[in-house]
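Some structures are shown below for you to check.
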Structure P
């Protein structure tokens, strides 16, 4: 009798695998498609934000001052001589930008 319950258990496992297998596969594909769409949307959003940041930085400080932006969401702004780093950090904060002064890197 004990052998029968084990055999029935294995048979039930096979049935569950056959039923759930395609469901899990389709769910996995659905999740991957959603994640891909999310990544594309985020890349577009961040690209637009980087473009605005680059244009506004160029307008305010001149060309070639923003470095490293193509690598992601972080960049280094080379201020012109005489520009106040603390004033730039404070002004950026009022615009919702998080700016870390380079003095913190030392």
Structure Q
């Protein structure tokens, strides 16, 4: 016997149509169910943001560009926080690369 997911999968479009129709006809419980599943509470869909940065700039310049965009209202504070977190992670990767290069240079000397 197939599992429940496999059994329901081919019928999902029809089931969704029924749920949407019930919600549009005024069934508030069904409407709430659909909205909760479509956009879970406290989450927003990911979206792309564009921030002007100096090409080949420093990590600090990238961080300043993100912060400036947030202060000008071009990106939300939460998007800026995520971007700054990514920049901080990038900094750690860069530091690790620099450490490896320095160790390799020391090993070549000896």
Structure R
């Protein structure tokens, strides 16, 4: 079983070498990690389980959905930073932490 995220040459070239890596809970059909590249946190997700054709279709569907949703303004999803279709994985930025704001009616 793979311990760290699948970071192929293309993802490493785009993002650099990972520093802190922490596995996050996910569904049985995916693996998710919080990874720091430099001091910038990012999420790496890998599609697992099912047939190769199913995994490839799920990968394409999820990456396409994220990229389409990114066109909405104001932004509703983080940026896709890179993909590795061969490993069925992609990386996206995390949202900056915001201070809690009171509810407008409260």
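General remarks:
- Between structures P, Q, R, the calculation of mean projected area of the Cα convex hull in nm² yields its largest number for Q.
- Largest in mean count of other Cβ atoms within 10 Å over residues 28-35 among the labelled structures P, Q, R is structure R.
Values quoted throughout were computed directly from the atomic coordinates according to the rules given, and no laboratory measurement underlies them. Owing to the predicted nature of the structure, the values given are computational and were not obtained by experimental measurement. Cβ atoms are built from the backbone, for glycine too; each structure is taken alone.
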